[in-house]
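Down below are the structures I want you to see.
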Structure I
Amino acid sequence: MTDLFSVEGKTVLVTGGSRGIGLMIARGFVQAGAKVIISARKADVCETVAKELAAEGSCEAIPADLSHDEGALGLAAAVRERTGDRLDVLVNNAGATWGAPLESYPESAFDKLWAVNVKAVFRLTTALLPALRTAATADDPARVINIGSIDGLRVPWMEVYAYSATKAAVHMLTRNLAHQLAGERITVNAIAPGPFESKMMAFALDDPASRAAIEQQVPLGRIGRPEDMAGAAIYLSSRAGAYLTGAVIPVDGGITTHG
C-alpha cells in the first residue's frame with residue numbers, strides 16, 4: 001500500500017501547464033517525484049514557470065501553440081525526442097473559453113474553441129501514441145487525462161456556448177479513445193473541474209461578492225484548491241487508478257449533484 005498512489009519517476013506532459021489548473025497539476029506531479037514537461041503558448045512564461053517548478057523537483061519546458069495541427073505535431077515530436085520516445089502520462093489541459101450574449105455570440109468563437117479544446121486533444125494524443133505505447137504495460141498502463149469541465153456536464157451559469165459544447169465533446173472523445181485504446185494498455189479519463197482559481201475564472205472570483213455567490217452554489221461551500229486538482233490527476237496516474245478508463249470525474253465540490 002505504500003506506493004499505491006506513487007507517480008515517482010514517471011514522465012508526464014502537461015499542456016497549458018504554466019498557469020491555472022495546468023500549473024496545479026504540474027506542481028503536484030513535480031512534488032510527487034515525477035519528471036514533468038510543461039507546455040504553453042507563451043515561450044517566456046513557460047520557461048520561467050518550468051524553472052520555478054524545477055526548484056522543487058524535475059521540470060522542463062517545451063513551448064507550443066496548440067491552436068493548429070503544426071503546433072500539436074511539433075510538440076509531440078519534441079516530447080518524443082526529449083523523452084526517448086517514452087511517455088507515461090499525457091495531461092491534455094490547454095484550453096480556451098469565450099463568453100458573449102446569445103444573439104451576438106460569434107461564429108469565430110466556435111472555430112477557435114473547437115481547434116484548441118477538441119482538435120488539439122485528439123491530434124496531440126494520436127501523435128504521442130508511440131511514446132505512450134512504449135510506456136504501457138498490463139500492470140501499469142500509460143495514462144491520458146483530458147481536462148473537461150462541469151460546464152460540459154450541465155448547463156453553465158454563464159453564456160459560454162462554444163466552451164460548454166466543446167467540453168462536452170472532450171468528455172465524449174475521452175470515452176471513445178478509452179474504448180479504442182484499452183486493448184493497448186492505455187487508459188483515457190477526464191477530469192471535469194468546477195470553480196478553481198484560474199485566468200478563466202478570475203473575472204468572477206476576483207470580485208468578493210461574485211466569489212461569495214459562487215461559493216454558495218457549491219455544496220461543499222468553497223472554491224477548489226490546488227491539491228484537489230493535483231490529487232485527482234495523481235490518482236488517475238498511479239497504481240490506484242490503473243483499472244479506471246473512460247470515466248469523467250467531476251472535481252466540483254458537489255455542484256453536479258444539483259442535477
Structure II
Amino acid sequence: MYRWDAEDYYKNSSEQQKWGFELLDKLSLQGNERVLDLGCGDGRITADIARRVPQGSVVGFDKSEKMIAFARHHFSEKSFPNLAFRIKDAREMDFDEEFDVVFSNAVLHWIHEPMLVLNGIKKSLKPGGRVLAQMGGKGNAADILSALDSIIGSKEWSGYFAGLTAPYAFFDAPEYRGWLQDAGFTVRRVELLPKHMLHTGKEGLAAWIRTTWLPYTTRVPEGLRPTFINEIAEQYITAQNLRVHDTIPVKMVRLEFEAESR
C-alpha cells in the first residue's frame with residue numbers, strides 16, 4: 001500500500017479534480033439520493049456531491065488513512081451533516097442495497113481484479129441504482145510510461161525496480177462492458193475518451209509525478225526521489241520537443257462507463 005501525501009495531492013491534482021467535476025455533472029442528481037463515492041481521496045469532490053443532495057446523504061471511502069483523515073478534517077460532519085468518510089478497500093465492499101448511486105473518479109485503474117469491485121458495487125446498489133465511473137483506460141499516459149521505462153532501465157535506477165510488475169490496470173472498453181454484464185448490470189455506455197492533462201512547466205509536471213506515480217517513486221530511497229522525478233520530467237519534456245517553462249501537455253485516455261443495477 002502506498003503512503004499518499006494528502007496535502008500535496010490536494011494542492012497538485014487540479015486536472016484530476018476538473019475531470020471529476022465534469023464527470024459529476026453527468027450524474028444529474030435530483031437532490032435526495034444516497035450516494036457512494038468509491039475511492040474518494042481528499043474528499044473535495046465528495047463534499048460537492050453532498051452539496052448537490054441536500055435531502056440525501058453521501059459516504060466517501062478510500063483505503064488511504066491519510067486521505068480519509070484529510071477529508072474528515074477539511075469537510076467535517078459539522079459543515080456537511082449528510083456526509084461521512086470511511087476507510088475501506090474497494091475490493092472488500094460490504095454494503096448491501098444501500099445506495100441509489102455509486103460514483104468513482106480516477107480510482108479503478110489501480111485495481112487488477114475488476115470483478116471484485118464490480119460485484120461489490122452491484123451489491124451496494126439498490127435495484128435500479130446506477131453507477132458512473134471514469135478511470136485510466138487502454139493507452140493512458142503512454143508517453144509518460146515510455147519516459148519512465150527509459151529511466152528505470154538505466155544503470156543508475158534499474159536496481160530499484162527489480163521484479164516490478166505493471167502497477168496500473170488500463171483496460172479497453174469491450175473488456176469492461178463484458179465484466180459489467182457478468183456482474184449483473186444493464187450497460188448504458190462504455191467508452192474510451194482521449195484527453196489532455198496540462199501542467200505548468202517542468203515544476204507542474206514533476207508535482208503530478210510526485211503525487212500520483214507512487215508505484216514508481218516509492219521504490220526509490222526518499223533522499224533520491226527529487227532527482228529521480230526530475231529526470232522523468234526532463235526525459236518527457238525532451239522527448240516531446242518542449243521547453244521546461246512551456247505548458248506541458250500529457251496525452252491521457254480515460255475509460256468511462258455508466259450502468260444500472262438489474
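From I, II, which structure was semi-axes √(5λ) of the Cα gyration tensor in Å, for residues 90-137 alone = 18, 12, 7 calculated on?
II
27, 20, 19 is what came out when semi-axes √(5λ) of the Cα gyration tensor in Å was calculated for one structure; which of I, II is it? Here the read-out was taken from I. Which of I, II yields 2.2 for distance in nm of label points 7 Å out along Cα→Cβ at positions 226 and 242, as computed? Structure II accounts for this read-out.
When distance in nm of label points 7 Å out along Cα→Cβ at positions 130 and 234 is computed for each of I, II, which one produces 3.3? Source structure for this number: I.
A short reminder: the numbers here are calculations on the coordinates, not readings from a lab. These numbers were taken from a predicted model, which means no experiment stands behind them. Cβ atoms are built from the backbone, for glycine too; each structure is taken alone.
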